[in-house]
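Derivation of every value follows stated rules applied to the coordinates shown; laboratory data play no part. Remember, predicted model here, so these are calculated numbers, not experimental data. Cβ atoms are built from the backbone, for glycine too; each structure is taken alone.
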Structure 1
Amino acid sequence: VLATHDRADAFSLADRVVVLRDGRVVQSGRPEDLFENPADPFIAAVTGAELSFRASVTSSLDGLLTLRIGDSELTAAGSAVEGSEVRVVYRPEDLFLSRTEISASPRNRFQAEVTEIRSSGSLLRVRLEGTGHWVAVITRAAGDELSLEVGSRIWVQVKATALHAFAVQTS
């Protein structure tokens, strides 16, 4: 048994992870299970899905939700009632950027404008405005290949399974 507050240690060393919050077990399982299927927004944040936005559910079928964000629709993993509001969380490294639309497996494809680029060593953190506000993390080499600059229009792709939707708690 290893107790740690270091996410990298927990997920790289453990065969099983138990996440506690306020002294209670929130979720336990193999690291990849928590990473791919977080039980709630807290677990999503623990596993690195720190970015989020709100959307309304227009349909729900077989663990996939169709979400409305402004005038656009996205598909996300989750279960919620049609007409309800959800918080969608994602990891910035799960966004794929390209200059042209690519026909590939991600269900979600949309154009966005680059509004900010921040360098962090070999990585770039790219803020995007398109179907909502997004942040992508890409390598500097990828940024150079894409000739990214503020004001650029870019295609964004993200798999439905990379977007985790959770019902918004009303009090």
Structure 2
Amino acid sequence: MNEPSLEIERLAAGSGLATTIASLQFKFWGPLTGYNSLEEYERFLCGAAPSGPLPAVLVARRGPRFLGSVNLLISEMKIRPALSPWMAQLFVTDDARSQGVGNALVDAAVTHAADLGFRRIHLYTSGTLPSYYAMLGWKQIEEVEYLGKVRTVMAFELCADRVSGEQIVD
């Protein structure tokens, strides 16, 4: 039997996935999500579902099976308030890793930012992950001490042909 194809869509209000995503992401990142408790983070995710263009939570699924998610935020790093938007909390379930789900979520976030008229999108990461993002076309901007650890700030320049319409946002 063929496995359902990978689908990536925006988190829908009332889907019940906000609870799953909050639990998995908060367990992994804790306050790095920008929230001090699981409950606060779940409220944010629930509020992001029906909101305007940003914030956005993109969800990867195969049929009903949740595989991962990524957030697209207006701001993420308090010490860099001029940078916007941010891709954050890229998360892929253990059983879906090394299957292209993370790459597909990154591409969906980049496409969403381009569709909104942004010229670039940012992220911060640490450890060995900068090389993963560099492989996908992200460029390192700087390394900075943030939240008790050295973080690599990266940007993805959106191609002019990916940016829709005349509305360009820096």
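Using mean count of other Cβ atoms within 10 Å over residues 18-25 for the comparison, can you identify which of 1, 2 gives the largest number? List each step's numbers first, then the result.
On the way: 1: 10.4; 2: 19.2.
Going through 1, 2 one by one, mean count of other Cβ atoms within 10 Å over residues 18-25 peaks for structure 2.
Here percent of Cα pairs over 24 Å apart was calculated and came to 34; which of the structures 1, 2 was it taken from? Source structure for this number: 2.
Tell me which structure, out of 1, 2, gives 21 once relative contact order in percent (Cα under 8 Å, 6 or more apart) is calculated. Don't jump to the answer; show the numbers that get you there.
Working: 1: 21; 2: 17.
Answer by label: 1.
With helix-only ellipticity at 222 nm (-39500 (n - 2.57) for each DSSP H run of 4 or more, over all residues; to 500) coming out at -8500, pick the structure among 1, 2 it was computed from. Write down the numbers at each step before the final one.
Values: 1: -3500; 2: -8500.
Matching structure: 2.
With distance in nm of label points 7 Å out along Cα→Cβ at positions 10 and 42 computed over the structures 1, 2, the top value is the one for 2, the highest of the group.
Here distance in nm of label points 7 Å out along Cα→Cβ at positions 98 and 130 has been calculated and equals 2.6, so which of 1, 2 was it run on? Present the calculation step by step, with values, prior to reporting the outcome.
Numbers: 1: 1.1; 2: 2.6.
Value 2.6 for distance in nm of label points 7 Å out along Cα→Cβ at positions 98 and 130 corresponds to 2 out of 1, 2.
Taking distance in nm of label points 7 Å out along Cα→Cβ at positions 74 and 106 for each of 1, 2, which is largest?
Values: 1: 1.1; 2: 2.7.
Between 1, 2, the highest calculated value is found for 2.
Check the numbers for FRET efficiency 1/(1 + (r/R0)^6) of positions 58 and 122 (r between Cβ atoms, R0 = 35 Å, to 0.05) across 1, 2 and tell me which is largest. Intermediate results must be reported in sequence, preceding the final value.
Working: 1: 0.35; 2: 1.00.
Evaluating FRET efficiency 1/(1 + (r/R0)^6) of positions 58 and 122 (r between Cβ atoms, R0 = 35 Å, to 0.05) on every structure, the highest lands on 2.
Identify which of structures 1, 2 gives the largest calculated value of distance in nm of label points 7 Å out along Cα→Cβ at positions 114 and 146. Display every interim value, and only then the final one.
On the way: 1: 0.7; 2: 2.4.
The structure with the largest value is 2.
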